[in-house]
1. As an exercise: distance in nm of label points 7 Å out along Cα→Cβ at positions 94 and 254, calculated from one structure in 1, 2, equals 4.0. Which structure is it?
2. When you work out distance in nm of label points 7 Å out along Cα→Cβ at positions 46 and 278 for each of the structures 1, 2, which one comes out largest?
3. Which structure, out of 1, 2, was helix-only ellipticity at 222 nm (-39500 (n - 2.57) for each DSSP H run of 4 or more, over all residues; to 500) derived from, given a value of -8500?
4. Determine which structure produced the value 10.7, 33 for Rg and Dmax of the Cα atoms in Å, for residues 102-141 alone, calculated from the coordinates; the candidates are 1, 2.
5. To test your reading of the models, identify which of 1, 2 gives 19.3, 58 for Rg and Dmax of the Cα atoms in Å when calculated.
6. Matching task: 2.8 is the computed value of distance in nm of label points 7 Å out along Cα→Cβ at positions 174 and 190. Pick the structure from 1, 2.
7. Compute FRET efficiency 1/(1 + (r/R0)^6) of positions 198 and 238 (r between Cβ atoms, R0 = 35 Å, to 0.05) for each of 1, 2 and report the one that scores greatest.
Structure 1
Amino acid sequence: MAEASSAPPIDIHHHMLPPFYKPAALEWLGRAGGLFPAISEWTPEASLAALDQAGGARAVLSVSAPATTQLPREFAMDMARRCNDYASDLAVRHPGRLAFFATLPMPHVAESLAEAERALALPGAAGIALLTSYDGRYLADEGFEPLFTLLNGRGATVFVHPTSAPCCAGLTPQVATPLIEFPVDTARTIAELLWSGALTRLQGIKFIFSHGGGVLPMLTERLQLVGRTDPRAAARVPEGVEAALRRLYVDTASVTHRAAMAAMREQFDHDRILFGSDLPWGSVAASLESLGRLGLRQSQLQNIAVNNAARLLRGVL
């Protein structure tokens with residue numbers, strides 16, 4: 001791989017919708033208000049063209065919500081395997097351009113353990129993709145512990161993408177559910193991981209949270225109250241809230257407004273901020289242009305666009 005300082009950008013938040021996956025996802029996306037032509041018309045060629053338009057950028061592919069959550073167990077297993085084989089084939093055919101975060105048949109833990117072991121060995125695998133919650137069960141749920149124990153032992157990178165909690169779909173008919181609920185669900189799962197002690201126990205996992213950690217930066221002061229009022233909770237986060245959160249990685253998808261970027265950069269370490277476009281919901285080139293209008297120093301832009309992800313991916317791209 002070229003030196004990070006001269007290499008093209010890395011888009012860590014770049015979605016794929018394989019042709020066999022679309023029928024399972026489009027109904028859910030339509031109900032959530034997140035469906036428009038660029039989604040239903042996604043192809044690998046469309047992704048590659050978008051990357052070319054952005055100066056030959058590279059991307060880590062992932063499946064967005066709903067992933068396999070709407071499918072019965074046996075269909076979820078088959079879908080996850082097919083998605084991972086599809087993504088690996090793209091990575092092999094486009095070396096140095098594409099990698100992928102593997103889809104798991106969650107919330108089915110035994111099957112997810114098996115697929116994680118298999119998929120992480122595939123060419124182009126950069127880590128695992130998970131949703132923030134599964135039918136109201138967040139990532140700190142005790143039932144998910146065997147999967148996180150495996151991923152922790154493997155030192156895996158885990159890309160966490162939001163979904164909508166069952167409580168909150170359709171609350172604002174004028175505003176598509178994901179626009180508000182996705183960043184809130186991200187904050188919920190981070191809060192649960194934090195105060196359950198999971199972030200302290202699972203330091204082998206490199207967590208990436210989408211959209212700048214969602215609304216988490218606005219809630220940090222409120223979350224600190226948990227440890228101040230509950231000594232048992234405080235004992236589970238011995239390093240303190242700020243230190244635990246600063247170990248997390250976040251991406252810039254939908255966070256290139258000045259206020260949002262300021263909050264994210266204040267909350268998370270600068271070497272943990274990664275470029276993300278959210279394609280096909282977002283544009284790679286436009287997202288990079290938005291970053292460039294924020295007044296950041298060139299070295300800061302270079303770290304966000306390339307260097308931080310290159311260190312994390314360790315040669316996968």
Structure 2
Amino acid sequence: MRVVVYGFGEIGSVLAKKCAERFELVGVVDKNPYLVGKKLKDFGIDSDLRIEKDLKAEGDLAFVATGSHLDYVYDQIEKCVKKGFNVISTCETLAYPEYRYPELAKRIDEMAREHGVTVLGAGINPGFLLDLLPVVLTTPCTEVRRIIAVRSVNALRRRAQFQRKIGLGMKISEFKGTGHVGYAESCLLIAKALNFKVDGVEEGQNAVVRGDKVIGIKGFGRVVSGGEEVVRVEFHAYANAPEFEEIRIEGDNAVIWRSSGTKGDLGTIAVLMNLAKAVVEHEPGLIKVTDLIPFKRV
């Protein structure tokens with residue numbers, strides 16, 4: 001499979017290294033003037049390619065790892081699709097784009113169908129831990145009443161960019177971190193896969209404070225149906241937080257699943273790479289990660 005990595009940041013650079021080992025890496029794109037023209041070998045990657053400012057290569061699949069918001073990433077996706085690339089992007093809001101960007105979602109779907117390719121937003125979260133995995137865990141149930149999924153990470157073990165995003169170490173007055181993006185998207189992925197009627201979607205997050213300093217964030221998303229909360233996801237990321245994921249399925253075959261924690265960056269890269277074949281072989285259009293699993297309610 002011939003692949004391109006679009007974005008050579010902290011995720012994209014590791015992704016490029018892994019792609020060079022597993023696929024035929026035919027291009028790496030980044031607009032950063034410091035990176036353009038440099039050889040991948042300069043970054044310890046076994047490839048003779050140079051980083052390019054624009055997408056010039058031809059291939060099967062483009063991994064787009066540049067931003068969280070679809071209005072920012074849209075032009076990059078458009079370039080890839082019009083050159084005939086299938087696309088998997090780490091863009092969190094692309095995981096369920098109809099929620100925040102219905103017009104862009106419609107445009108991407110039409111464009112992808114026109115060019116015979118598939119577009120997917122996925123990663124570790126949204127894309128697996130707090131949406132796809134909970135849906136898979138409902139497989140032994142004939143009736144599901146509610147799902148609660150929680151992810152907790154120790155922010156001190158995460159990369160600097162992530163720590164800045166959650167405001168780690170900032171004074172309360174200085175905190176303007178974006179925190180996590182994708183609570184509503186994860187909730188809606190679950191609700192769609194389980195055929196829950198959605199009467200309302202809510203999300204929010206707050207700083208976790210110790211003394212006069214921010215040490216991280218806690219956030220949530222939820223879906224309400226018939227006056228009852230049927231889906232709830234939570235993400236906790238603060239200094240010295242316990243590391244785990246826990247999923248509770250309330251139904252006729254109740255399940256409580258708990259892990260010892262998942263490496264976020266490596267997990268994101270693995271999810272993208274492990275979905276590559278399924279996306280390339282899928283029917284054209286804009287899809288969701290839950291479209292790739294058979295365990296859905298009808």
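Each reported figure results from applying straightforward, stated rules to the coordinates on display, with no laboratory input. It should be emphasised that the depicted structure is a prediction, and the values quoted were computed from it without experimental measurement. Cβ atoms are built from the backbone, for glycine too; each structure is taken alone.
1. On the way: 1: 2.3; 2: 4.0.
Only structure 2 yields this read-out.
2. Working: 1: 1.7; 2: 2.8.
Comparing 1, 2, the top value of distance in nm of label points 7 Å out along Cα→Cβ at positions 46 and 278 belongs to 2.
3. Values: 1: -13500; 2: -8500.
Attributed to the structure labelled 2.
4. Numbers: 1: 10.7, 33; 2: 14.1, 39.
Among 1, 2, the structure yielding 10.7, 33 for Rg and Dmax of the Cα atoms in Å, for residues 102-141 alone is 1.
5. Values: 1: 18.3, 54; 2: 19.3, 58.
It must be structure 2, since only it matches.
6. Numbers: 1: 2.8; 2: 3.5.
The value was obtained from structure 1.
7. On the way: 1: 1.00; 2: 0.70.
Greatest value across 1, 2: structure 1.
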